[in-house]
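What follows is a set of structures for review.
Taken together, the values in this text are just the output of simple stated rules run on the coordinates, not laboratory data. Keep in mind it's a predicted model, so treat the numbers as computed, not measured. Cβ atoms are built from the backbone, for glycine too; each structure is taken alone.
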Structure I
Amino acid sequence: MGSWRLLRYIVRRLFNSLPVFVIVSLLAFAGQQLVPGDPILAIIGEGEFAELASGGQAAIEAKRHELGLDRPVIIQYLSYMERLAHGDFGRSFVTKEPVLRMIGDRLPITLKLSLITFTVNIGLGLVLGVVAALRPGFTDFVATTWSVLGVATPNFWAAILLIIVFSIKLGWLPTSGWVDPFTDPKSGIQHLILPVISLGLFGSATIMRQTRSAMLEVLRQDYVTTARAKGLKESRVIIRHALKNAMLPVMTIIGLSLAGLIAGSVLIERVFAIPGVGRMAIDATTFRDYPVIQAIVLMSTAAIVIANLVTDVAYGYLDPRIQYQ
């Protein structure tokens with residue numbers, strides 16, 4: 001695939017994704033309106049709500065007007081889309097801070113956690129998948145059993161279980177919190193171990209299962225037998241011939257696992273009290289902070305779109321027969 005054709009394909013895919021963002025923003029906006037309860041009560045709390053109510057309905061309506069919640073829903077949505085077209089995500093109902101600044105403060109934490117987990121997922125999943133395919137028997141049984149447990153175990157339940165065992169019972173690792181591993185490597189790694197295991201358990205197990213299945217199929221192909229007959233080193237046969245050809249279906253799982261990290265980080269950040277975007281999403285949902293919720297939903301959509309695009313581009317590298325028009 002030529003570089004110009006690749007660039008044109010990427011631009012076209014991103015342009016074609018614009019309707020997806022519009023539909024997602026519309027669904028997110030409509031979903032917020034359908035949630036029962038008074039958003040003013042959720043935003044300002046019962047105490048201040050009672051204080052406003054004691055001053056008369058006019059005080060509550062004034063607060064509603066201040067937040068722009070007294071306008072028709074369609075006008076609110078069109079106003080939001082107009083601001084969004086100018087790069088303005090609005091201000092938080094709760095903190096009054098610009099939403100973009102709030103996300104910018106927490107996004108690096110979520111990105112570091114997700115990228116470290118993603119790297120561990122790929123490395124662990126590929127290595128165990130290849131080893132399980134090459135060594136049937138006890139090794140294959142152990143790796144397969146681990147993958148089944150990883151797929152069947154919810155990440156939040158695994159997080160709670162790991163905290164009970166390794167933090168409360170054994171006292172080896174901290175129960176919660178966040179320390180930047182690039183600022184304080186020792187403490188940062190200690191705080192990362194349990195969240196990374198919990199968040200990456202499903203992803204690495206899925207990659208391992210797909211790698212094992214793909215490798216078993218590829219190892220039976222004639223070109224692998226021919227490469228071995230020519231006297232090539234076994235490591236070169238496995239890496240250059242078998243693994244590269246087995247990576248095509250595995251790449252799909254890797255792309256899905258990358259997108260799944262966004263959703264999984266919401267619960268994990270909450271369980272381990274990590275001040276990332278996932279925890280902010282739960283807080284925003286609790287307090288009905290509409291601008292923050294909408295921004296996080298759009299950011300998650302962008303992450304999924306980019307993950308799918310990277311996966312499709314990787315297909316062309318792994319299999320030159322694939323051409324993108």
Structure II
Amino acid sequence: MAGENVIEVESLVVVYRNGRKSTRAVDGISFQVKRGECVGFIGPNGAGKSSTIKAIMGFLFPASGTVRVFGLPAGSVESHKRIGYLPEVALYYPFMKGHELLELYGGLHRIPKKKLKRRVPELLEQVGLYGMGETLIRNYSKGMQQRLGIAQAIIAEPELLVFDELSSGLDPLGRHDLREVLLELKGKGTTIFFSSHELSEVETLCDSVLMIRSGKIVCEGDVSDLMKPLDKYEIVFSLASAAEILSSLPPDATFEDDGEKKRIEVNSHEIYSQLLTSFVNAGAVIHHSEARRTSLEDFFVNLVRPDGERGK
């Protein structure tokens with residue numbers, strides 16, 4: 001059902017203990033992932049991403065708080081039947097062949113043998129491993145093993161995909177192929193939740209993003225909405241009388257006039273386009289115009305970098 005929460009995390013706290021010493025890896029975070037959404041989970045190393053994902057999968061017990069998946073307690077057998085999962089480090093039997101591994105996972109999901117025989121070759125081709133089904137996994141590169149891991153995660157056509165470090169080990173071609181696979185699954189309504197260090201990947205694939213630092217959510221929302229206020233649009237022009245046009249500038253606009261040239265900077269692409277049209281219609285000379293778009297990577301770096309280091 002559209003709008004249904006597939007993942008619900010409420011006041012999650014994860015603590016690791018080593019003797020008398022304890023480390024709070026996740027510090028009271030709350031969020032939801034709705035059916036059909038693709039959500040990127042990003043943060044620096046040690047921020048708490050993997051600990052959160054393990055709690056969602058039921059692989060560790062929270063010190064406090066709750067995690068529910070499909071309305072069921074995290075880790076329940078019923079919820080696991082509906083999830084495809086790829087861990088940060090996936091270890092497979094090196095003396096198995098690629099197709100044997102997928103047949104093993106397909107059997108665990110109780111996929112009929114006849115369907116599995118047809119699905120495995122299709123899946124290998126889909127993830128870019130065409131012709132590699134008979135090759136021993138020990139002879140796979142790291143990137144090929146990651147592709148195989150993605151194949152095992154999607155073999156049962158799950159309702160929810162959870163990936164920890166999605167594109168680990170993949171080269172640019174591998175990331176492109178993976179993006180195409182996930183876009184196809186997203187188009188079919190699959191809910192996707194993943195962590196990644198490839199922020200361009202998150203920006204391309206995701207509807208929304210969660211940013212975590214030191215175990216706390218520091219920012220969340222739609223990717224475009226988060227970055228839109230940081231976009232800058234500049235116009236440098238000459239016009240004898242621009243008072244009427246300038247009277248409609250928004251409060252956050254910047255205006256400079258050195259007598260010969262005037263410079264305007266705004267945050268809205270719509271206002272930028274309107275101003276250019278107005279200036280051209282009024283006979284202004286446009287010396288320079290520029291759109292400086294903020295990438296998710298720039299936004300992320302400025303957000304998670306310690307305050308004393310920002311701008312360096």
Here helix-only ellipticity at 222 nm (-39500 (n - 2.57) for each DSSP H run of 4 or more, over all residues; to 500) has been calculated and equals -9500, so which of I, II was it run on? II
Given a computed value of 26 for relative contact order in percent (Cα under 8 Å, 6 or more apart), which structure among I, II does it belong to? I
Of the structures labelled I, II, one was used to calculate Rg and Dmax of the Cα atoms in Å, giving 24.4, 89. Name it. I
Read-out distance in nm of label points 7 Å out along Cα→Cβ at positions 156 and 172, computed value 2.6, structure in I, II: I
